[in-house]
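Every number here is computed from the coordinates shown, using simple stated rules; none is lab data. Please read these numbers as outputs of a predicted model, since none were measured by experiment. Cβ atoms are built from the backbone, for glycine too; each structure is taken alone.
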Structure P
Amino acid sequence: MLFIMQKPKTRIFINKSISSNLIIYVKDKQHHYLKNVMRIKINDKINIFDGISGEWTSTVIAINRENIALRVNENIKKMKSSPDLWLIFAPIKQNRMSIAIQKATELGVSKIIPCSTEYTNIKNVNVKNLYQNAIEASEQSERLDIPTIEKEVGLKSLLDSWPKDRKLIYCDEKNADNKSIIETIMSLKNTTKKWSVLIGPEGGFSDIEQDLILKKNGGISVSLGNTILRSDTAITVALFCVKEITS
């Protein structure tokens, strides 16, 4: 008789350390998602990950009004951290910011830092919502961890405490160099281990801010082409280039 392993119904993040035979109670939004969207049933398989121990299989053992109980089975993927790549960006409109966070998460960034600038129009960034976007992107992309998302910080404060061993790739729409971002990064590949990408607001950086960025140790101005890209597009393009060349 041929035995066919049951495929998991879905994959979710568990915000606690997972171990074999542990009983996990899923509540709130994840409970709604599993029960009403995925319509899971008793004995269905759910893959779960915690950002600490890797990915596990689990079995649905109870479905209640307030929670769903999962029994952890076995570890199927050992933990593997994402590349040491940061994204620093000036906040943009919520729907586009959500997409930018999703794409940055899919591309493997380890830290995301919203950064206010002279021309930033968006105030009061909801870090909790951004973190939820990152969780959903990690679940769908089969990433094993969730990027850290920090509270919004001013550009000057960020640069004043910038680590000297981290290269800052500054996407500069005023860059007149004929080199592409790929050419610039390629020349630095063998001398740099820690990377970051800085994307400005729709109005760009002021002259004072540009001077601050470029005077900082590790600050490198790069061009993303002849056209002006929207912030969410620039984030995706720049992170992809850095990741592909440095990984």
Structure Q
Amino acid sequence: MSNTEPVRYRRILLKLSGEALRNKESGLSIDPEIVNGIAKRIKTVVDMGIELAIVVGGGNIFRGISGEQGGIDRTSGDYMGMLATIINALALQNGLEHSGIDTRVMTALDMHKVAEPFILRRALRHLAKGRVLIFGGGTGNPYFSTDSAAALRASELRVDALMKGTKVDGIYSSDPVADPTATRFEHLSYDDALQKNLKVMDGAAFSLCRENRIPIVVFDFFKPGVMERAVAGENVGTTVGE
């Protein structure tokens, strides 16, 4: 698909989990080869002329909720998790720049020596200049997930869609790995997603997207060609919207 072909979503926010960077076989929390593969997939979308922002999680390094279960104070654990997302953002920036993509890392926590602080007007200027934005540090506040951070940044940037790249091809009625009878939803309303208590995103993220009428597209990020098709508006996973 070339950048001359029509697309449905011109400005998108891509949410990736930190687990997407992990190599479970080798034990590497951040595998440079996997990161480079992610960068190549993202480049195909950038080459279509799409304005792209990314929120990356930190679960491959540390999760605040998991730390709390081990005795770490929840607030401290959440800040540790925010720092993990910034590590992942820098790794992703490195992979994207090796693929020739101009990027900026912006964080909700001030750390001027490694990244820019998130300032909305500056972020919009970066997008207008064709740069890919990578947001680290979550919302900058404990007790909020990176899903909520993705919904927040998507709302602030007024994106056309929030796309959640996973290893599963959409939202299912139950875990498709554990339940062979699970069925995939092609479309869900925001209310359905909340009432069914679907775990693909948290309730705060669904609610914020509903308030701002931002469709959520859940798809298999690692399947070749799927993200380009999703941007074009093809039904490749599950869309949550009106």
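Here semi-axes √(5λ) of the Cα gyration tensor in Å was calculated and came to 24, 23, 18; which of the structures P, Q was it taken from? Comparing all candidates, it corresponds to Q.
One of P, Q was used to compute helix-only ellipticity at 222 nm (-39500 (n - 2.57) for each DSSP H run of 4 or more, over all residues; to 500), and the result was -8500. Which label is that? So the calculation was done on P.
Quick check on the output: 4.0 is distance in nm of label points 7 Å out along Cα→Cβ at positions 102 and 142, derived from one of P, Q. Which one produced it? Matching structure: Q.
Work out distance in nm of label points 7 Å out along Cα→Cβ at positions 46 and 222 for each of structures P, Q, then name the structure with the largest result. Once distance in nm of label points 7 Å out along Cα→Cβ at positions 46 and 222 is tallied for P, Q, the winner is P.
Given structures P, Q, which gives the highest value for Rg/Rh (Cα atoms, Kirkwood Rh), for residues 78-157 alone? When Rg/Rh (Cα atoms, Kirkwood Rh), for residues 78-157 alone is computed for each of P, Q, structure P gives the biggest number. Give the label, chosen from P, Q, of the structure having the highest value of FRET efficiency 1/(1 + (r/R0)^6) of positions 70 and 118 (r between Cβ atoms, R0 = 25 Å, to 0.05). Evaluating FRET efficiency 1/(1 + (r/R0)^6) of positions 70 and 118 (r between Cβ atoms, R0 = 25 Å, to 0.05) on every structure, the highest lands on Q.
Have a look at P, Q and say which one yields 1.2 for distance in nm of label points 7 Å out along Cα→Cβ at positions 190 and 206, as calculated. Source structure: Q.
For the set P, Q, ranking by distance in nm of label points 7 Å out along Cα→Cβ at positions 182 and 230 places P highest.
With respect to relative contact order in percent (Cα under 8 Å, 6 or more apart), the largest value across structures P, Q is given by Q. Upon calculation of distance in nm of label points 7 Å out along Cα→Cβ at positions 54 and 134 from the atomic coordinates, which of the structures P, Q produces 0.5? The structure behind it is Q.
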